[in-house]
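See the structures that follow.
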Structure I
Amino acid sequence: MPGGPGGRQVSSATGAGEGSAADGSRQPVHTPVLLHATLELLDLRPGLVVVDGTVGAGGHARAIARAIRPGGHLIGLDRDPEILACARASLAIAMEDAPEQVRVSLLHLPFSRVQDALLAEGQSACDRLLLDIGVSSMQLDTAARGFSFMADGPLDMRMDPTGSVDAAQWLAEVDEVELANVLFHYGDERYSRRIARAVVESRRRMPIVRTGQLVDLIMRAMPGHARSGRIHPATRSFQAIRMAVNDELGELERALSAAIRCVRPGGRICVISFHSAEDRIVKRFFREHCEVVTKKPVVASDDEVRENPRARSAKLRCSVVQEIAA
């Protein structure tokens, strides 16, 4: 069965009784962005087969599972096996009142492998597909994962910790010009060339293996007036390096191509993105291959942003698949 880098199944259950944490505790519930708008655009009903391609901690998945019962099948995918364990526990709690009414399957797979996931679960196609792109708040909050510039940790940044190349290795090997381009195009970093030059010069003396090292290096490379802006000076560089290490734009393009081969005609695809380059890819793909439902992206209200600051940059687009691509 597919999973992990090769397709390991983390959980597949008809009910949610198996979904508690290893120590029996109940996991904290995170707040999904644009939840109500997403549910409305997905147009869910009982009995549907729905793929949540980025299940994360299970925020959207909990609501989806409730909406498709009885008789529905939710297939959740994620590159991060640690997060899948939390999703399993979260879904178990949510389904306690009627676990037999919905089938829930969680697979350690990137969302570009949605077709493999469907085949593994005995499904030829799905009715709805949701992608919530970007890094999870749970990943950002864990210093050992190396995503955050706010706490020192190993310079990892892999969404799938079983992947081969982490951020430290990528920075050790990347060409200066390529690094500058990544920082500029993925992070909109104004001082991309200065930072890239500083990385190359620094790694000649000592490997860059800690997030704290990278933050200090970025700070020193930037002019003084740029170190006291509204956002942390390392924000853009960390975002850009993370996107490159995980090939996030390439993964999104592959996932969209796979989606129109897997979603039944009349089915819906919803994508929540947090980066302008991601949103452009989704917008262009929907226009070329689907019937667009959202002429403009749906964004969070002021109230939602106050309650959940991560929603500030979220953009939700939806389309209807006309026919399954060959």
Structure II
Amino acid sequence: MRAWGHIAGVSIAIALLACAADAAPVPKVGTVFRDCPTCPEMVVVPAGRFTMGSTPEQTAKAGLPDEQGAREWPAHTVTIAKPFAMGRYELTVGEYAVFATETARASSANCTTWDSAQKKWGPVATATWREPGYGQTDRFPVGCITLDDARAYSIWLSAKTGQSYRVPSEAEWEYVARAGAKTEKIDNKICAHANVSDLGRAEAHGGDVADASRFFPCRDGFVFSAPVGSFPANAFGLHDVIGNIWEWTEDCFTPPSYEGAPTDGSARRVEGCEKVIVRGGGWYSRSWFARAPGRSRETPDYRSSTLGLRLARDLGG
């Protein structure tokens, strides 16, 4: 596994880009923009404060077992001091393909996905981000990428545009997922606004539909991932923050709780980190992950068709 963080030369380059960005005016909150024709669309989100995580009462109401619930404790206040930009959509296959072509980046296989031949979930020798085991177009979210792939894309895009792109912190991720909501809403109509593990997936892959932690009792119209933007945007103008596929963050998973976590919106980094926080849930995940405070963790070299990226970008000012 690679050491935590980037090599010195890359860090210096990103720092210089950040300095250049500081000189630029800050776009108005809610502005949608892209820095090049093939760049991801970004949305400017406001500075603010929010309560991150959950109370034991909230995780119990959401059906989480105590071991899982403890990862969301204690609820704590986080301050996002400056506006920043977040991807309007999850990074798409088409956007990642431009990067892969220009950098000649290999399409590593053995991605974890639904194995249609074996009818089970697990690593598939031939599965890659280009061929995840189900049909997709350039407008689908790119999966089967590692944290290193996600970082490499952000470094490449920063160099290409002269802006400062990066993998977001999990605090930034939860902030945009909540989008100003004061409390977590348990919504029985989630299939109307998110691609989740639903009755359609249960019928396609098998499973106990009565298991509320595994399947939502509704239909979202998709068995696997959905083209980005297939569901309504949240109050910040972002699509598919909950559901569709998981999204990488820069935070190291430090069990069992949030004790000692940063409160300024920055990522928790640990040298030699073994597992990294992923957010948002996806078309295959348990229902308790399809919530703004839901957290899981994976090794940085993990590849799954249900795990991709939503970019963050620093703004001037």
Structure III
Amino acid sequence: MSRPVVLLLASALLAPSALADSTQSQSNGLVEDGRWSVLNRSVFDQRDYQHGGRNSAARNAYKPRNERSGKAEEWAYGLMGTFQSGFTQGLIGVGVDAHAYLGVQLDSGGGRVGKARLLAVDNEGHPKNEYSRAGAALKLRMSNTVLSYGEQRIKTPVFSSSDSRLLPETATGFFLASNEFENLKLVAGHFNESADRNASSHDQGFVVNYSNGRQGNSFDLAGLVWNPGAAFSGSLYTSRYQDSWSQHYLGSTLSHALDERRNLSLDLNLYRTTDTGKGLSGRIDNTTWSLVSRYNHGPHGFSLGWQQVDGNTPFDYVTRGAIFIANAVQMSDFNAPNEQS
């Protein structure tokens, strides 16, 4: 584990709590505070790529170029079971989180398997009839600080488990979340692999979106989230993908309530990425940012935003979900070199 993560972990565990009551002191037990859920999901994805025979972006990629089609179509069913235990009583509580995922093909084929990544594929690029995986994480809680180790779902701007397809991503490693100080959350993590949304195994290294096949063996992050009230929140993160790049993040949200049903908000997301160590992904000097304003009226909203990539390489990220910029939507990220949107 890297030195910044160790120092942050030590400071969080040793710091006196600034909150009136610690969460651990209110624990009722492993089973008593536990909860479980089962989620059923069906996803159908159909895309028509122009000039499919010349497109090498993984649509029907197992075929020769002159046999490729621009059509990608997948339909699948997903079953997701999760269990989150409570914590044992005492100074340090012990608990466990577990999950089991199953994906089943409803309709697809080797000539139609696309970039949606709904289904696992064999070595020849054909979709499997079904695939599954399971995992668990051990967790320890002291006061208002939780340390987890194992396979888990993570949500930060620099390393995040995507859930935008059939099954969610997971990551294996350590993760710390501390709420010892009022309005301030500290997080840190050290990971050695991530499982893609359509993965059926856990030993594939990291999911990286644009860099070449050479990969670092670990990913470290540390961050803080400050939320003093409903009108403002801000966050700072730093991360390192071993021997590839260092990435820093600044995010903030300003919000103003017009009345009980209407509000205005302004969101800023800024990433700064540079190569580090052996530079396995090549030279990187990239600044990517977005600014978006929103008007919300009850369940409806209207937004207007601008996103910009400054650099001769794309804005790259580890895992499918670690891209908190305004125009990153399900079908495209708009994060090509020097792209403006």
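Computing P(r) over Cα pairs in 20 Å bins from 0, in percent across structures I, II, III gives 26, 59, 15, 0 for structure III.
Matching task: -6000 is the computed value of helix-only ellipticity at 222 nm (-39500 (n - 2.57) for each DSSP H run of 4 or more, over all residues; to 500). Pick the structure from I, II, III.
Working: I: -12000; II: -6000; III: -1000.
Answer by label: II.
From I, II, III, which structure was relative contact order in percent (Cα under 8 Å, 6 or more apart) = 12 calculated on? Computing relative contact order in percent (Cα under 8 Å, 6 or more apart) on every structure in I, II, III gives 12 only for III. With respect to percent of Cα pairs over 23 Å apart, for residues 38-173 alone, the largest value across structures I, II, III is given by II.
Quick note: the coordinates plus some simple rules give every number you see, no bench work behind them. What you see is a predicted model; the values in this text were computed from it and never measured.
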